[in-house]
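In structure tokens below, several structures.
Throughout, read-outs are computed from the coordinates displayed, never taken from laboratory work. Bear in mind that the values here come from a model prediction, so they are computed numbers and not experimental data. Cβ atoms are built from the backbone, for glycine too; each structure is taken alone.
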Structure I
Amino acid sequence: MFFCFPDPHFKRSKHKSRIITPALLSQYAYVLRPGGKLYHITDVEDLHEWMYKHCNEHRLFEKVDEDEMNEDPCVRAMVSETEEGKKVEREGRSKYWAVWRRIEDPVEVRIREAAHAPDGY
């Protein structure tokens with residue numbers, strides 16, 4: 001799932017319209033299978049911090065480590081091959097990105113394990 005250079009909605013009253021919020025992250029987690037990745041990139045540092053904070057706080061996403069991110073061809077494409085990415089580069093502005101992995105819901109794991117447990121456990 002990719003969020004490339006989304007509208008930053010600078011006004012505080014519009015923050016609820018941002019593409020990454022706690023509620024929307026829960027919906028994204030619902031459609032992503034465990035192991036699926038969520039990518040985001042922006043040229044607005046405040047927006048990056050907002051997206052990073054919300055992804056980091058969500059219980060169903062974990063940050064992909066730097067080594068894995070550096071080897072991911074999707075990151076290279078997102079940073080260098082999108083039209084907006086090229087424009088930001090031409091204009092000499094910074095780009096900020098992160099990658100998150102959907103992890104398995106611990107509640108769902110317990111339910112699944114309980115359903116398969118022998119009687120009496």
Structure II
Amino acid sequence: MDDKNLPRHYQSLQERYPEVISALEALGAAARAQGPLDEPTSHLVRIAAAAAVGSEGAVHSHARRALAAGASAEQVRHAVLLLVTTIGFPRAAAAMSWVDDIIDGPRGAATADPR
């Protein structure tokens with residue numbers, strides 16, 4: 001992901017703690033290089049981990065990155081749907097809404113039916 005497309009908070013951390021962020025990014029690259037998973041699949045795995053710990057920002061980040069790496073919207077949503085029996089419906093539903101933020105755009109508050 002291009003630096004200008006990174007979330008503002010992450011850019012702020014990069015500016016304040018460049019050595020830490022550089023080391024973190026190098027660790028991530030080294031972990032990815034050690035196994036057979038392709039890039040889209042590695043992001044799907046990380047979406048699942050982020051959903052399990054309730055990290056909205058990480059779900060957003062890895063959903064964006066999975067799509068950019070070639071995963072389909074259907075694959076991203078399926079990765080979250082599979083979590084229902086592992087992390088429970090409420091947490092999986094929350095994660096699905098975070099994935100939908102990226103795929104469909106933020107929905108905002110629901111409006112009343114005008115009928």
- Message: By the measure relative contact order in percent (Cα under 8 Å, 6 or more apart), tell me the structure among I, II with the highest figure.
- Response: I
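Among the shown structures I, II, from which was the value 10.2 of mean count of other Cβ atoms within 10 Å over residues 32-39 calculated?
Working: I: 15.2; II: 10.2.
Source structure for this number: II.
Taking Rg and Dmax of the Cα atoms in Å from the coordinates of each of I, II, which one would give 15.7, 57?
Values: I: 17.2, 66; II: 15.7, 57.
The read-out was computed on structure II.
Taking helix-only ellipticity at 222 nm (-39500 (n - 2.57) for each DSSP H run of 4 or more, over all residues; to 500) from the coordinates of each of I, II, which one would give -13000? Let's see the in-between values first.
On the way: I: -13000; II: -21500.
For helix-only ellipticity at 222 nm (-39500 (n - 2.57) for each DSSP H run of 4 or more, over all residues; to 500), the value -13000 is produced by structure I.
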